[in-house]
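Engineer: Scrolling down, you'll hit the structures one after another.
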Structure 1
Amino acid sequence: MTQNAQDLAGRVALITGAARNMGRGFAAELARRGADIVVHHHSDASRDDAEAVAAEVQSLGRRALVISGDLADTANVRHLFDAAVQAFGRIDIVINNAGVVIKKPFTEISEADFDRAFGINTKAAFFVMQEAARRIADSGRIINMGTTLLGATTGMYAVYAGSKAPLEDFSRALAKEIGARGVTVNVIAPGPIDTPFFHGEENEQPTAYLAHMSPQNRLGRIEDIVPLIGFLASEESRWVTGQTLFINGGFLAR
């Protein structure tokens, strides 16, 4: 696997949930490799972070567009893609990264919790993929962010893991349907990553336990995931499609 510093020059990458955590790292990596970036964020609460990501992209010599919206509303999904095409004329890479994590005992998950998790992790992800299939350029790349919990079972995460599980079937089906255009569709399934997204639901004891599950005795880091994003966004990944790629430092092997 090689990485050309400008192998994505002329490409446009749309990243949902790009204001923070892994999404921010993905935006910076693809900009370093030459892509212009559409920085999606959820609401006014994340606007400053999204603008900071855009500024970082621009400091790397690339163009950036910031767009907000709750993607559980399909009208906002369409608006996101409309704005991206209007600004840049094309979309080559879509990273379906927006998500919400809920950690609760099964018996305490409310209807509102269920609707929130499935609204973002399932419904929004599906319709982002659908719109990507309609708009993405030939030889494009669709990358869906799942979780290692697609292959590992643990308590307290039923609604999170359950709402991420459909990504595998969505991705396999779409890979078959649009693969003749050279478009690839894959799922990345990270293990626990050392970000505020993870720590918002965990305290010291389970964090230590989860770190110990890796042979390296640590949580994953954003920089552990970024190279795989770069590969899947590149021409080198042309023969990888319909796959779920677990990347978790040995937390789970499948």
Structure 2
Amino acid sequence: MITAAGISFAFGTAPVLEGVDIEARPGRVVGLIGPNGSGKTTLLRTLYAALRPRAGMVTLDEAPVADVPPREVARRLAVVAQEGTGELPLSVTDLVLLGRTPHLSTFQRTGAEDHAIAASALRRVGARHLADRVFSGLSGGEKQRVLIARALAQQADHLLLDEPTNHLDIRYQHEVLDIVRGLGVTTVVVLHDLNLAARYCDDLVLLHEGRVSAAGAPADVLSPEVLEPVYRIGVEQVRTGDELHLLFRPLRHDAAVEKSA
């Protein structure tokens, strides 16, 4: 379980998060949604202790994450972030094998089991054919699939992902999120596509201007009454069988002003 209670954060004097609470229960997929600049990535980074909040506490299975040794955090929590990986001069296989590092002792080299786990992770994201390529030479979508494979190779029971469907075509958007959902691990994922959030998340947290605007089941959070004042766009829920879909339309200027008032 991952929880955050009363999280506030600021860059200098500019507040980004104010009093944010979130709970990711065991085995569930929690989606962080909200407009650009609402604080989604900042909140995710506080969850894995890349940022230290100025107020509030993040816990990993009831232990303050700031007090858990980094190596233990790495065994229990895998992260797919947006930054810092574009020019790594490593082969795809070597990059995915980095996910095995928390499971190795000091100076221990990867073995046959580690290589098998890495190959399996690449296969699951449809990237086995990239194994011998240099990571820095891949396309954006290929890089994203490889980074998710590295997280899978880590075999952690908590997973944090920052916009994992960026740069992916529609097929791999669904395949990657279907893989994530099928892992059965506690997951927090930042998503911009609200229809993907509706399909693959068990719970949603909607951020707006650094605060939680709504939280709960997708059908409740993704309602027109909740979304329209935040996104300032018309929203209609459509159901096909047991699946929820959203349709969007521009709001007239006077209606948008009224809803944001």
Structure 3
Amino acid sequence: MPSPFPGVDPYLENPELWAEVHHRLITAIAIAIAPSVRPKYRVAIEKRIYLSDVKDSDLVMIPDVAVFSKPSSANQSQSTATLTSPREPITVTLPIPEETREGYLEIREVGTGEVITVIEILSPKNKRAGVGRNLYESKRQQVLTSATHLVEIDLLRGGKPMPVRSGIDTDYRILVSRSVRRPAAHLYAFTVREEIPPFPLPLQSGDAEVQVELQALLSEVYDQAGFDLAVDYTQPAIPPLKGEDAVWADALLREKGLR
């Protein structure tokens, strides 16, 4: 069963599903573009592994040890020792750092191993303050100051978008940054009501750019993973749609018989 939404299905942004969506979509892109870039290039799937920050609000506060005594009474000698009743232990949760794995693609020249293009799909941790965003921003800056092209795909409405000097406020975006044209880049901005636009995959000068049909690939991933069996469209999306988009989505889902 296909997704009821024409473009990005906002229900796939749920953190409980997004890790799987991310993994499957990275793999689908790699499989789709590999035949078009052979034999000069190969597509490698790479990953970042890091431990998430422990937030201050998650720290376990351990109270100081205290000794209490009962006040003396007229019937007790002042020399009588007073014992307290034993304390029951308190159940606490330890702030264990979470290991995060984020996949991305590198298009490498066969023979030299040179990385020609990096393709990134943003995760929720990339879009909120913390280790995930810091690491990604550092990697992004390294790519943008190199001879490597960058394709950055943001299919998440939540969090803080990566910086671009455009002032465009949109649900989703795809950034195509060719090294020879920086600081200029192409930004494909679209909303939850629109299909994902196709975008070109930049390679070395003189090589034809590959067109990536991301909408078709996401639709295939949705069907192959059986996400229609995992999503409850009678409930609000996470994160929730706002204003007119929420009204539009409700009418769409009712029309499709999902509400």
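Engineer: Of the structures labelled 1, 2, 3, one was used to calculate mean count of other Cβ atoms within 10 Å over residues 26-33, giving 18.1. Name it.
Structural biologist: Numbers: 1: 23.9; 2: 21.1; 3: 18.1.
Label of the source structure: 3.
Engineer: Then there's this: Please state which of the structures 1, 2, 3 yields 27, 20, 19 when semi-axes √(5λ) of the Cα gyration tensor in Å is computed from it. Provide the component values of the computation, followed by the final result.
Structural biologist: Working: 1: 27, 20, 19; 2: 33, 22, 16; 3: 50, 26, 17.
Of the options listed, only 1 reproduces it.
Engineer: Here semi-axes √(5λ) of the Cα gyration tensor in Å, for residues 34-113 alone was calculated and came to 29, 15, 11; which of the structures 1, 2, 3 was it taken from?
Structural biologist: For semi-axes √(5λ) of the Cα gyration tensor in Å, for residues 34-113 alone, the value 29, 15, 11 is produced by structure 1.
Each reported figure results from applying straightforward, stated rules to the coordinates on display, with no laboratory input. Please read all numbers here as calculations on a predicted model, not as lab measurements. Cβ atoms are built from the backbone, for glycine too; each structure is taken alone.
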